[in-house]
Each structure stands twice: as structure tokens, then as C-alpha cells.
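These are the structures in question, set out in turn.
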Structure I
Amino acid sequence: MTSHDVVAACRKAFGTRRVGHAGTLDPMATGVLVIGIERATKLLGLLSLTTKSYSATIRLGASTTTDDAEGEPIGGADAAGLTDEQIAAGVAALTGDLQQIPAKVSAIKVDGRRAHALVRTGEEFELAPRPVTVHRFDVTGIRRTGEFVDLDVDVDCSSGTYIRSLARDLGAALGVGGHLTSLRRTAVGPFTLEHARTLDDVAAAPGVSLDIDAAAKLCFPHRDISDDEAESISQGRWLEPIGRPEIYTVVDPSGQAIALVREKGRRAASVMVVRPATLR
């Protein structure tokens, strides 16, 4: 299932075309995909989802054309002799700030065309390394089956990091080849599996995990404002700036999120009114 398939299912469930997603999820992956419905689609473009978390399984001992289990085998070597210490050293070397070459089946554009589309044509091309940060790369389980070693891992990383590339690079560094056999995204920014609903649940009882008010307070820092200031900003006027560079949520005395605000010069103006005056 692609991210577009999820959007299509949500459009049907909620009876609206105004559905969007933040952060594409690979078809083989499961887990968190942030979906915005109706007015919340505008919120999606303002989110700063710079960190992501995954649980995955890496198979050492075989490489594939796609760096995951959906690709064709392209070699490898018997991994049975790898020690836990060698694996730990390889994982440690792929933790921190890295220059990572994305998988060729990624959505990165090459001369205006998606890399995954070029792969299907058989065209030869190379992708340039990109800076990424792997904040955490923990091995939670090791299973040895014949010539293969399967690693269960948890990864916290910056946006733009490819977990399948970590699998590929770990296998290459250990001299045996590697690819991803399963992938589950457990968090996107502040959104976690605890917020998630399955598509079956959504189809049976359409509803959101978080309303716009809750999402605005979860995703952005807060600034408390008075009732008069809340009335003003909800009607499209601006507030006095307080010297904050990032987008933040202004919250009235009752705890209601009123707007998302960005400061520019002498104004703190709304970039999205969470609670318009007509809804107050």
C-alpha cells in the first residue's frame, strides 16, 4: 500500500477530497503516516517533522537491487561467521552524522525524473551522498539462520534518512551484503503509534486522532495570550512580537489554541487561524 492509497482510503471514509499526508511511507512499510483532513491539510505544510523513528529487521548475508526484500538478489556472502562485536562496531560506525547515498528506488529526482522510475527503465545513474543524522541505531535482537544473520533494530534519525540504505551500508561494511526485510515507522516528529488508527478502524468509525487544536499544541511551542489578544488574532489582526524565530501556537487563558503565529519585524501575525472568530 502506498501513501497515496492511504489518502484515497481516507477520502472515501471521510467523504471529502481535502485529504493530505506529511512524509511518504514506503509501500513495504507499516506504521505512522500523518494525515490531515479538511482544514488540517493547511497545518501539514507548517509542520516541522525533522525526526523519525523506526523499528526494522536487517538481513546480513545478501544484497538486493532495491536494498529491501522486494528486490532481486545481487550477491552476498556467508554471514554466519560474524561476531556480535563486529556487528556492534558496524552499527556504531553508522551512527551520528553521515553522508548517505539514497537507495536507487527512492523518490529523489534525477534530471527531473524519479530515481525509482529510472531504475525500472534499466538506465544507469548515480545518486549523490546526502547529509543525514542517525541519532540512535540500537540492535535489539540477533537471530542466526544458516548463512544469514537477522538483526532487529530501532533507529531514530533525521528526515531524509533511508533505513534501507543503512541496511545496505552495514552489510557492505561487514563484507557480507545486507538488505531490509521489514520496516515499521514508530514516530514522525511528535506523532507516535499511540496516536495512530488503522485504516480498518477509520473505515468503521471515521474520526481523527487529534483535532486541529490538539495537533497545534502538540507540534509547536506555546505562547500564552489574553482573551483580548485571542479575539484580536482570531479576527486577523496581529500581536506584539516577543522575539521568537519559530512558528508557535498562541493559547488563550482557557487553554484553547487560537492560531499559529510567525514573527516578522514588528508584527506577530497568524500563518493559520486554528480557532476563527466564527467558531468561538
Structure II
Amino acid sequence: MANILITGAAGSIGTAVLPLLRDAGHRLRLLDVVQPSGAVEADDVRIASATDLAAMRDAATGTDLVVHLASFASERGWRDVVDVNVESARVALDAARDAGAAILLASSVHAAGFVPSDEAGEGMPRARPDTYYGFSKVVAEALGDLYADRFGMRIVSARIMTFGATPPTARARSTWLSPGDFARLIEASLSAPPGNHVVWGVSANARRTVSLEPGRAIGFEPQDDAEAHVAELAERLGLSSPDELRPVGSDPLGGVFTTAPLGEPM
């Protein structure tokens, strides 16, 4: 049982994993600018910005792991991604360092969005961001390198792919990350060794195009597979058969983010 601080706890990912972590016996401290809808009486809830260093230091005190989810979750203008995504990553790292806690940084597939899907299967590809949003996640990963090397911190930078209770799109047949598997990644981060470990936030999908090996190196073994949901997905998309679900092929990992207008909210 661990003490875990989750920033951005009111977001879709935080809300989905809170009950799973509670069921596993962990004590949760939640921080967001609004009341998390998934909070319960047993949680320690802090209403504050993840860019507020004093509030973050106070919230991280006594924790074993900081799970840093707070950020804009899609493309925004330059100033927004710098002021929120980049600044909150620096503040979270400072707070975790001062608390002696490990930290899981929510990076994104969009940090490597221009990598062709059929070239992403070996190890961990270098950063090739597809948007300002993706760039902000590259910066977070680089800050993770800096803090791991300078302070000996234990850091996991998770390049989250397509999160949801079930695969939401045909593309997600390859890229889906289930709530259960993200909870497993959080628990694996508790015992990660010193260093900044860049891993894929993805489930054990039979059609995935990225490697599970970086995650396995820190003890992350996903269990869920999008194939269990393909019939439901095909029906939801109005297809006559799951065979009509288009494979990812050589498309860039970032999908439509690679062609969306730069700096315009999505």
C-alpha cells in the first residue's frame, strides 16, 4: 500500500483509475483546480494548480509516488502549452524531488507523432513531436532526464496512446490503453529503479505497433487487449464485420495530429 499524489485528478484518466487504485489499497491524494468527481471521503483532496510550486510541494510531502496528469490534453497555442504543460512538469519534478518520491510523468504518443507506425516496433523511437502539445511532452521527457541524472530520481515517462474504457476508434485497435493497464503502470512506477524510463502507455493489444519491452523493464505487464472489444467497436462504427476495421499500417503514430493546424485547439 502506497501514498500516491495524482495531479489533474478530475480529468478522464484520473477519474477512471481512482477506484482501481483504491481497490488495490493505496491512499490517494488528489490535486486539481476543480473538485474531482471521482473523489471519495477517504481521499485527501487539494484544490490548487499544478503550476503552484508551494501547493505542489505541500501535496507531495509524505507521498511515495507523484502521478502527474495535469496538463492540456490536446493541441493548444504556444503560450498555453509552455505556461501549463511545461511549467507543471517542472513543478511536479521539483515537488517529487523534495518529497523523495518517485514520479510518473504523463507523456504522450504525440511526443513521437511523426514516427511511422510500422517503424515504431523496436525499443523506443526518438522524439518526433507532431504539435506544440507533443513538443511539450518532449520537454517533459527531457526534464525527466535532467532530474534523473542530476538528482538520482526515479522517473517514468509514459507515452500514453489512446486511453478509454474501451477502444474508441478503429485506430485504437492498435493504440488502446485500458484503465486497468494504466493502474498497473502506476503500480509498476512505485518500484522503478533510478533513471528516467520512457515507456509506452499501451495495453497488450495483439495489433499494437509499439514495443512492450521498455515497460516490461520496469515491471509493467499490461493484461488487456483491444481484440476483446472489436465486435462491439465494429457495431458502434456501423461496420458489418470487424474485418473492416482499418489497420494502422505505415500511418504516423500521431494520426490526425500530424496534419491538424499547428497551435489551434483540437
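Just so it is clear, none of the values below were taken in a lab; they were calculated from the coordinates. What you see is a predicted model; the values in this text were computed from it and never measured. Cβ atoms are built from the backbone, for glycine too; each structure is taken alone.
Structure notes:
- Identity of the structure behind 70, 41, 39 (criterion: Cα extents along the principal axes in Å, calculated), options I, II: I
- At a computed -9000 (helix-only ellipticity at 222 nm (-39500 (n - 2.57) for each DSSP H run of 4 or more, over all residues; to 500)), which of I, II: II
- Computing distance in nm of label points 7 Å out along Cα→Cβ at positions 194 and 210 across structures I, II gives 2.8 for structure II.
- Percent of Cα pairs over 12 Å apart, for residues 34-97 alone from the coordinates reads 80; which among I, II: I
- Origin of the value 24.4, where mean count of other Cβ atoms within 10 Å over residues 162-169 was derived from one of I, II: I
- Each of the structures I, II was assessed by distance in nm of label points 7 Å out along Cα→Cβ at positions 42 and 58; the largest value belongs to I.
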